[in-house]
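Dropping the structures in below, format is structure tokens.
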Structure P
Amino acid sequence: MQPAQMYDSAATMFSPDGRIYQVEYAREAVKRGTTAVGVVYKDGAVLLVDKRISSKLIETAAVEKIFKVDRHIGVASSGLVGDARMLVARARAVAANNRVVYAENIEINVLVKDLSDIMQAYTQNGGVRPFGAAFLMGGVDPDGTVRLYETDPSGAVVQYKATAIGVGRAAALEFLENEYTPTLDEAAAIKLGLKALYRQTDAGASAATTPTGEPAVDIAVVTVKDGFRLLPQDEVKPHVTASQA
């Protein structure tokens, strides 16, 4: 095996120039995944995901990209859905265990760091590969503070006011940097997130529907008052219409 091929194999090891190719491949899986956007507003956080439905034969409700982790935390995923489900299961178990042991909701930074520690471990152990998924984790801490974090297949964690992951990340981030304000209410935050989501395609808002005419986005809100809630399709449609105005 040639030296270059050795560092490009299934082993997670540093190349001479300090790269771990398997981590870069995992990041590429995320970059090719569907776009997800997260926005913090004054009373909570909103998570939005492009469902990218390609056939009218697909049951839209079965395409799951936003997950409830706990009553006060939700995540939006991009990349390999199977990898994301495994990490979500871990996050749910950690959150539930915290409530049993301490009789309170887990702090979001504690949960996201636990999850990122697992992701990092898979970048350094032999015989395994990094998770090909990234998350936007949004929620409300026990003290009422709203937080939004982004995870990376390398195990890195960054807190944001608004951000995006997936294939449309660059265009969405540019839009959010120019348009985001911390005084947004829920409706304005959803509208901003949808407009950022549509930046990924020249079709714009016209790409917001499935072949059957349903909205091709999932929207969830996590509020200080009510916790996590995934919006039903009859609530998503007015927001999609408003974002096209």
Structure Q
Amino acid sequence: MIVAILPVKSPHESKQRLGDFLPAKHREVLARLLYEQTLETLGRASGIDRVVVATSDPLVAQHARNSGVLVFKEDEQISHSKSADEASLRAMDMGATTALLVPIDVPLVTPDDFSQLAKAARPNSGAGSGSGLGASPGAGAGVDSARRLVIVPSSDGTGTNALGRTPPDVIESRFGPGSFLAHLEEAKSKGVATEVLRLPGLMFDIDTPEDVAEFLKRAHGGPVAAFLRDVCASK
């Protein structure tokens, strides 16, 4: 069973790097819209058996339940990595064989992006066979093809935007600066078959004012784009 896990930080604490660009109330609205748009897109992807939202925010949790999504309630969120790993273990307890760890702040993501991630994460997918760059140890001695990692890097190539893990605990999460190489190195040390999947919609996220400007150039519609256009027009 493939389970997509969406860890959602409390929106009122999100997007701190936009602090000089947006007031706190606008950052909270943006975070909620990003989450809702990403969840809706995820729900239209194929190859995913169950979607889980892990959060401590009651409004996020209620929205997820109203959308027919399973909620893993958190008492607090210590880090994105800890939330992802704890949710992965809970997903394994309910029968998950693969976990897709996805972010909320990817407003250009499409259902096909998520579908490709799910397909690549399946154990019988050959490492390096997807639309990205196959990464060591995709082939070679000591690699167990039943244990598989798919990494979608951030647009700058240093961070990690999404992971596909088979089984869900095949490596630990190390999200944050330098996480791309950290994930690759841990997978290599454990002999895990690995693939780098470069999906533009999953690689682009919104963290800075420059990201907002780039997003508005590329976006064709949707609630996130409408909100940001209204906010920018009022400045």
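Readers should treat all values here as calculations from the given coordinates under stated rules, not as data from a laboratory. Note that the structure is predicted; figures quoted are calculated from it, not measured. Cβ atoms are built from the backbone, for glycine too; each structure is taken alone.
Could you tell me which structure in P, Q was used to calculate FRET efficiency 1/(1 + (r/R0)^6) of positions 31 and 191 (r between Cβ atoms, R0 = 41 Å, to 0.05) as 0.95?
For FRET efficiency 1/(1 + (r/R0)^6) of positions 31 and 191 (r between Cβ atoms, R0 = 41 Å, to 0.05), the value 0.95 is produced by structure P.
Tell me which structure, out of P, Q, gives 22 once relative contact order in percent (Cα under 8 Å, 6 or more apart) is calculated.
Label of the originating structure: Q.
Of structures P, Q, which gives 29, 19, 16 when semi-axes √(5λ) of the Cα gyration tensor in Å is computed from the coordinates?
Q
Kindly point out which one of P, Q the value 1.0 was derived from, the read-out being distance in nm of label points 7 Å out along Cα→Cβ at positions 55 and 87.
The read-out comes from structure Q.
Taking log10 I(q)/I(0) by the Debye sum over Cα atoms at q = 0.11, 0.12, 0.13, 0.22 Å⁻¹, for residues 111-198 alone from the coordinates of each of P, Q, which one would give -0.24, -0.28, -0.33, -1.01?
Answer for the origin of the read-out: Q.
Name the one structure among P, Q that distance in nm of label points 7 Å out along Cα→Cβ at positions 47 and 215 of 1.6 was derived from.
Going through each structure in turn, the value belongs to P.
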